[in-house]
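In what follows, structures are represented as structure tokens.
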Structure 1
Amino acid sequence: MLLHATSADWFAAATADLGGLLSDHLHAERKAAENALLLLRKYPHDRDFVETLARLAHEETSHVVQVTLLMEELGLSPRSDISNPYTRQLFEQMRQGEPARKVDSLLVAALIEARSHERLRLLAAGFAEVAARGGAESARAEKLSEFYTVLANAEERHAESFVALAERADSKPAVAERLQALAQREAAIVAELPLGPRVH
């Protein structure tokens, strides 16, 4: 689904401020839950649609709790949310009118989840490498690797769910064409953003 791979330098840049990264991750999970519930409110007429989004929002909310508990265990305090140019620019791509707006809302959410999946996998792999080297940070790195492995798998499922819901709102060829166009824009946005302690 993604057309641009995250830079190999991202792990080091993202983990240079672990408190900042985890705070950003906490808010990303919160906003994912909020977005799922917003879509549910806008389009409440399909039972399967409502059930899928409600379950997704529940899982994202559980991730908020998990990240919060992890930060507490690591002695880190959550920080206030800050503006996210990645998601802002993606949401600016959405068309008006239905079913175009519904399809775009779902596909933008799918791309965000797909990028989350990619980057949480990078975190899991990067922390696994740190743990394998041993030393004072080994135990913490192993815990973080296990944590991000589990959450990465969830994000992948969420991305697939959003695409499947979009395909219920329009034809598969139309959805595939629109997803390709949005993925190209997403790739350009990611390529232009600076590396730092953010999931996106």
Structure 2
Amino acid sequence: MLTAQDLYSLEQYSARRPDFKRRAVEHRKRRQIKLGNNMTLHFEDRVTVQYQIQEMLLIERTFSPQGIQDELDAYNPLIPTGTNLKATLTIEYSDPEVRVQQLSQLRGVEDHVYVRVEGYQPVYAVADEDLDRSTDEKTAAVHFLRFELTADMIDSLQNDSALTVGVDHAHYTHSARVPVGTVQILTADFVDQSDLILS
């Protein structure tokens, strides 16, 4: 978990932001997997969460201890805890009318997203543990997902097994093999991340 001591003050972050943002965006891109043309999984870790919190504090000009703690409380649950992968799912349609139609058709899609370690059954996401982001009419364009893996699955990934991600909703089906380099990056999510911050 991140604490207030891990964060820059608004003044410090403003001064460091150009370089910090560049490195954080590069880091995040290496952890993204496209699921077809209209969905992306963004696998989170301490660095991506630190960047999100710093940006929110800057945009909202938040400097009070309680305001900072509120942001930490909101985003810390996205950091992997050693037995899981955590990701933000974004559903992307540029045309507003198409987006409304598709979000209606894709109700419940967050429960149909999975990761599969080679040789094992798929692990479906535990979605939106903080609050329900779907209604009877539509799903949301953003979901927060947790994939809880067994010790054997984690061991297999750390020993170069393949990883596939996918979605098998009735109105949207796609799977993608995760590049080897990205799998190696994601295996870091299964170890202690207490020192993983951008400085």
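Data table
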| read-out | value |
| --- | --- |
| Identity of the structure behind -26500 (criterion: helix-only ellipticity at 222 nm (-39500 (n - 2.57) for each DSSP H run of 4 or more, over all residues; to 500), calculated), options 1, 2 | 1 |
| Mean count of other Cβ atoms within 10 Å over residues 12-19 derived as 12.6 - corresponding label from 1, 2 | 2 |
| Computed 30, 18, 14 for semi-axes √(5λ) of the Cα gyration tensor in Å - originating structure among 1, 2 | 1 |
| Test item: relative contact order in percent (Cα under 8 Å, 6 or more apart) calculated as 25, pick one of 1, 2 | 2 |
| Ranking 1, 2 by mean count of other Cβ atoms within 10 Å over residues 44-51, the structure that comes out highest | 2 |
| Structure responsible for 4.0, with distance in nm of label points 7 Å out along Cα→Cβ at positions 20 and 124 calculated and labels 1, 2 on offer | 2 |
| Mean count of other Cβ atoms within 10 Å over residues 76-83 from the coordinates reads 11.5; which among 1, 2 | 1 |
| Structures 1, 2, by Rg/Rh (Cα atoms, Kirkwood Rh), for residues 68-155 alone: label with the highest value | 1 |
| Structure (1, 2) behind the derived value 20.8 of mean count of other Cβ atoms within 10 Å over residues 108-115 | 2 |
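Just so you know, all these numbers are worked out from the coordinates, no wet-lab data involved. Because the structure is a prediction, the values reported are computed rather than measured. Cβ atoms are built from the backbone, for glycine too; each structure is taken alone.
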